[in-house]
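Trainee: Okay, got some structures for you below.
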Structure P
Amino acid sequence: MNEPCPAAPSAVHSTVTETPVITTTGLTKVYRSRGREVTALDGVDLHVREGEVYGVVGQSGAGKSTLIRCVNLLERPTSGTVSVAGQDLTALAGRGPGAGSALRKARTGIGMVFQHFNLLSSRTVRDNVELPLEILGVSGKERTRKALELLDLVGLSDKAKAHPAQLSGGQKQRVGIARALAGDPKVLLSDEATSALDPETTRSILQLLRDLNRQLGLTVLLITHEMDVVKTICDSAALMRGGRIVESGTVADLLATPGSELARQLFPVGGELPGIDRTVVDVTFHGEAATQPVISQLARTYNIDISILGAAMDTVGGRQVGRMRIELPGPFEENVVPIGFLREQGLQVEVADGAEEAAHRGTGDAVLTKEGAK
């Protein structure tokens, strides 16, 4: 079933600023059961800037779901702090009088979208969207006006009187997004919101999230195990493993960082590593360099045969980005100058088997280092 297109965004677009909206410091979560301890989060420091879409990616058990549930204090962290929009939520989660009401009030500024929709089957679509407003004590007439406005925003104005059982998976998730926006939040959390959807519907929901980010100025923190989600809509990303963030940064910076594990996973290029008399090089293209015939120029300039072992090209953040694995004849020491040529063209270059670092350690200044070639 084709999903409805989201409402066209207004002329107002959000911009990413350097102001952090979500900050976690030393966040730790330890579960205790039957005398055993399981550490789900191990000192997580996270900084999500205002107006950006930030993706946290990792395999099952990495701690992603625990992290996002700690951000709105659905899970109480064992130690560390969580601040959202300048408020220390961990301080609001105390045991004293009024602590619970203060935390509930702060949570109205944080919307949450769930993997399995969590809609009430006995309520209509409009009633599901109205539910948070009902809890907040908003009058019936105002609740209805707001719910219909939000359903129009997510492209479901014609489904207000339908029940969840009558909707497709993508439509249910749109209702979940509309409900999450009912309190006019500045932050939207997405917990694997597309993992239960087919690829076409996933693209539709991701485009909706990006449109809402731009139109409403939302800061979006999403968790996923799918690299395509990060590639499609994220400004920044973090890789989690074993309850820790092992790599983070803007997607553009990660792609430009030699040795970035996230970059390799976003753009896997394959190809076998070299034998003794060959040099395999991973090249990252972005910006203007992505449209230039650099590899053919290299072959002509140095009269060498170049084998392309693998390549991947896509659009990230409106820019063409690609990675290519090429093989040059001869060991690394014979390819220092051609590799330097590639770097002079504004490309990020990494020797696939680490031969560059080994050669540099052995010959000192005789080898062109990564830093010197940039």
Structure Q
Amino acid sequence: MKKVVVGLSGGVDSSVTAYLLKEQGYEVIGLFMKNWHDDSVTISDECPWLDDSNDAMLVAEKLGIPFQTVDLSSEYKERIVDYMFREYEHGRTPNPDVLCNREIKFDVFLKIALSLGADFVATGHYCRKDTIEKDGQTLYRLLSGKDRNKDQSYFLCQLTQEQLARTLFPIGELQKSEVRKIAAEQELVTAEKKDSQGLCFIGKVRLPEFLQQKLSPKEGQIVEVPATMETYVEEQKDFDSKIEELKFLSRKYKYQPEDGKVVGKHQGAHYFTKGQRKGLAVGGTPEPLFVIDTDVEENVIYTGQGKDHPGIYRRALFVKNEEVHWIRKDLAIKDGEEMKLKARIRYRQPLQDATLFQTANGLYVVFDEPQASITEGQFVAWYQEEELLGSGVIS
């Protein structure tokens, strides 16, 4: 009997994961990760991790599997929360869920599981893996979940071959409705429980309030930039090289306060992210305002009217070499090579046709169609059909 440690989060997906593995004949251990108890930063008045750990314990009891809680809060603070504060401070928008999977669940947690003699860890992610043989080697493929609406492969875009080799995703073949049905049939306490929103494993969190505890408020101006600004007019250009063209396509628009008019005030540019509409508290415009850029140095937020404002869109993005990550290293392209595939720049975004161009100093992702709100600090993930090949941090 192979031994599997399941990350029981107190939700329905991980509960059914544990049940299915037990049915398949594995020796299953349930482990709840406690990721937060820093009193200097409160996340919510409620204490969801207590409720969650209780639910996880009840599920383990019902399934008759051993259960324990591991406290990973110091690692979580150092690797996720401190990193988030640093990124927001520099005007970037990190993705805590991708980081939590890379740094906590499939690193710290995996090492704990292996120290307990486990052969595998398992999580309740809606994704799949399979294996292929190539040049005498076994390679692991990360595939999107069968439930297209819940596919969570994007959140695992930073995993490695070594991590995939040790991981099981039992619910990847199922629809969410089937998972709920199994939980109800087995009378698991989590069957009707709502899916958790918020930071990975911390629970209900409102980001601006969370950030305000470490990044102090600082009043600044909200500037509205007209859609008719000359910068947006695409002139026909002749490029001397492919690199020059790629740099042009991925360039960021540069704004000055005099490019538009002041329409309001904010309490800190670092609380805002590109594409954001809520929280600006500026009324009286024919169409809603969207954040098109933030300048944390000068503490100015630049906005544009309507979701079709040209400042929201870009055709390409850039990833520095040290931030490029291939799950399938055997398919990685070399300097001067290109590859047609599909990519997404956020969770649940439909896959978009794109081309990767590898250059000496980094990787360019050029989309067939302009993309809304390409945001520094977020992850771009690229796919061939249903396989996620690699990812990178948008620079």
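Trainee: Hey, Cα extents along the principal axes in Å, for residues 164-291 alone derived from one of P, Q reads 63, 43, 33; which structure?
Mentor: Considering all the candidates, the number was obtained from Q.
Trainee: Here's another thing I want to ask about it. Going by distance in nm of label points 7 Å out along Cα→Cβ at positions 28 and 284, which of structures P, Q comes out largest?
Mentor: Answer by largest value of distance in nm of label points 7 Å out along Cα→Cβ at positions 28 and 284: Q.
Trainee: If you work out mean count of other Cβ atoms within 10 Å over residues 212-219 for P, Q, which one comes out largest?
Mentor: On the way: P: 20.4; Q: 13.0.
When mean count of other Cβ atoms within 10 Å over residues 212-219 is calculated for P, Q, structure P comes out on top.
Trainee: Consider the structures P, Q: one of them gives -9500 for helix-only ellipticity at 222 nm (-39500 (n - 2.57) for each DSSP H run of 4 or more, over all residues; to 500) as calculated from the coordinates. Say which.
Mentor: Details: P: -9500; Q: -5500.
The read-out was computed on structure P.
Trainee: With Rg/Rh (Cα atoms, Kirkwood Rh), for residues 228-339 alone coming out at 1.05, pick the structure among P, Q it was computed from.
Mentor: Working: P: 1.01; Q: 1.05.
Computed on structure Q.
Trainee: I've got another one for you. Compare FRET efficiency 1/(1 + (r/R0)^6) of positions 60 and 92 (r between Cβ atoms, R0 = 35 Å, to 0.05) across structures P, Q and report the one with the greatest value.
Mentor: Between P, Q, the highest calculated value is found for P.
Trainee: Hey, P(r) over Cα pairs in 10 Å bins from 0, in percent derived from one of P, Q reads 5, 21, 28, 25, 15, 5, 1; which structure?
Mentor: Checking each candidate, the match is Q.
Taken together, the values in this text are just the output of simple stated rules run on the coordinates, not laboratory data. What you see is a predicted model, and the numbers here were worked out from it, not measured in a lab. Cβ atoms are built from the backbone, for glycine too; each structure is taken alone.
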